[in-house]
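Take a look at the structures below.
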Structure 1
Amino acid sequence: MLTHPDWQTEAPEYLAGLLPPDHAQRLAHHVTTCAPCATELAELSRVWLLLDSVPREEPAAEVG
């Protein structure tokens, strides 16, 4: 059984595809049975998508 502290720790890794398959399955199952966690995962996913849409810029070379 996945606890809420486990879920909150593993959610970012889940979204990044970095969890081992058994952990990812457990988390996916948990969010199908826990509405608050499903909502939180959806919100976190939207934030990640927004962050991915921000253009990445190279740092300016130091002047001097």
Structure 2
Amino acid sequence: EQDNRRQSLVLFHQPNYDTLIECLPGCLLPDATPRHAPVTSGDHLLAKFVKQTTFGGSKVA
């Protein structure tokens, strides 16, 4: 039986707040579009924080 498991590695760790995170051009097929829009590191971390600190759509005090 063939083992099809994958392993992912972190490419960055706590980049500067204004660092733009985007798909590398070599990771796309010629006419493909990235799965995720480019985002700054700070905006991404803030969105994760807000998602983790809300309950039912309301912010936790």
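Brief remarks follow.
- Top of 1, 2 by Cα Rg over 2.2 N^0.38 Å, largest first: 2
- For helix-only ellipticity at 222 nm (-39500 (n - 2.57) for each DSSP H run of 4 or more, over all residues; to 500) computed as -6000, the structure of 1, 2 it came from: 2
Each reported figure results from applying straightforward, stated rules to the coordinates on display, with no laboratory input. All of these numbers come straight from a predicted model, not from anything done at the bench.
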